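Just so you know, all these numbers are worked out from the coordinates, no wet-lab data involved. Source: prediction; values computed, not measured. Cβ atoms are built from the backbone, for glycine too; each structure is taken alone.
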Structure 1
Amino acid sequence: MRILKAALEEFSKKGYLSASTNAIHKNAGVSKGSVFTNFRSKAELFYQVFQYCTDLVLSEFRKQDFGKIYDFFERFVAITFWKMEYFKLHPDVYQILLLALSDSPPEIKEKINNDLHKLIELSGDLFFTEIDKNRFSEEYSEEEVRLFFKIALEGLQAHFLKEGFLYSDYQKYKDFGLKFLKTVLKGMEK
């Protein structure tokens, strides 16, 4: 665990390429050999840090009770604000997830993409569990509503990543994101 925590700090501060396994082993208080005995490579260490971060987020997320919010948009807003607050309190975790999305090592990119896809699917399931389907026009099936929002969320995420999301601009991004998603929602409502 000491190695993972030291690696989390190093990767989140310096990025994958600039992170030093020498700094990681020194900060963990272990030999460099211990790092590579436990993790075959720097890329594998990054992957384990990524998994550790996703486990932390999911563990805290599952403690929330968003299922009691039946209005889809209100639930979406509540989940989005929870994520933003969580990442504000844990910027190192946010940075690792951002690195995984935008700059993961080539040798583990497919594994990370598979894990991220599963995470997105889980998020979608949580957003759409027990929603008021009467809100949407009959011309949209439940699968289409899910798909359109998934595409909108992925596009919004890609837009923010391209812009280089900064917490100092949190309110601007929040307002923009909510306006965008309200527009998507209104297009499918009765």
Structure 2
Amino acid sequence: MKSKLKTRNWRFFRYAILALVVWILIHIAYISIDGLTDYHGKADVAVILGNRVYANGRLSSWLQGRVDEALELYKEKKVRKIFASGGISTSEDGGYPEGTAMKSYLVDHGVPAEDVIADNAGVNTYWTARDFLEWNKTKHYQSVIVVSQFYHITRTKYIFHKLGIQGVHSASSHSYTWDDIVGTLREVPAFYKYVVVY
């Protein structure tokens, strides 16, 4: 009897693990397709999600890829404003404000300063969405294009929609590294954390 029970438990455990692996693979496939499918229309604002900035204000390759994508959208007149949102870089990197660094880069590349909003309180995806919502109360823009790494797009659009921001589209950075594999795997629990916590 005990042997049969152990066999059943082991079989259930194996099926549960298999189901979990299949679900993770489906989720990865979905966020990859969603994130790599750029929106080709127009919107009012491009919202850049922050990433690492070095002590001298230089953008990391990941962040530069995002900012370059927003810059291209602006130059092609697909957006009117750019909302550059991030936190403060780590003490090891010099504690540089990410929003300020992104704005400096964009202004240096020809975007008028009045068309770039630097948000240095966007410490995560949720707070970027909250900060944009607060800023937009007096602007009343109706549509956004969120810009981040491809695997981060689905979660970003989810939280923007959940906070009541309509007309959310996306464009992903075209800068890729091997670290994107780790980022994609980490994005699965991160997405469900946002579903539960926020």
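Figure out for me which of the structures 1, 2 the number 63, 30, 29 belongs to, where Cα extents along the principal axes in Å was derived from the coordinates. Before the final figure, lay out the partial values.
On the way: 1: 63, 30, 29; 2: 76, 38, 27.
The read-out was computed on structure 1.
Can you say which of 1, 2 returns 2.7 when distance in nm of label points 7 Å out along Cα→Cβ at positions 96 and 112 is computed? Walk me through the intermediate numbers first.
Working: 1: 1.2; 2: 2.7.
Answer by label: 2.
To test your reading of the models, identify which of 1, 2 gives -25000 for helix-only ellipticity at 222 nm (-39500 (n - 2.57) for each DSSP H run of 4 or more, over all residues; to 500) when calculated. Please list the in-between numbers first.
Numbers: 1: -25000; 2: -17500.
Derived from 1, not from the others.
Comparing mean count of other Cβ atoms within 10 Å over residues 80-87 across 1, 2, which structure shows the greatest value?
Sorting by mean count of other Cβ atoms within 10 Å over residues 80-87 in descending order puts 2 first.
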Rg and Dmax of the Cα atoms in Å, for residues 64-151 alone gets 15.5, 46 when computed on, of labels 1, 2, structure 1
Quick one: FRET efficiency 1/(1 + (r/R0)^6) of positions 40 and 176 (r between Cβ atoms, R0 = 25 Å, to 0.05) came out at 0.80 when computed from one of 1, 2, so which one is it? 2
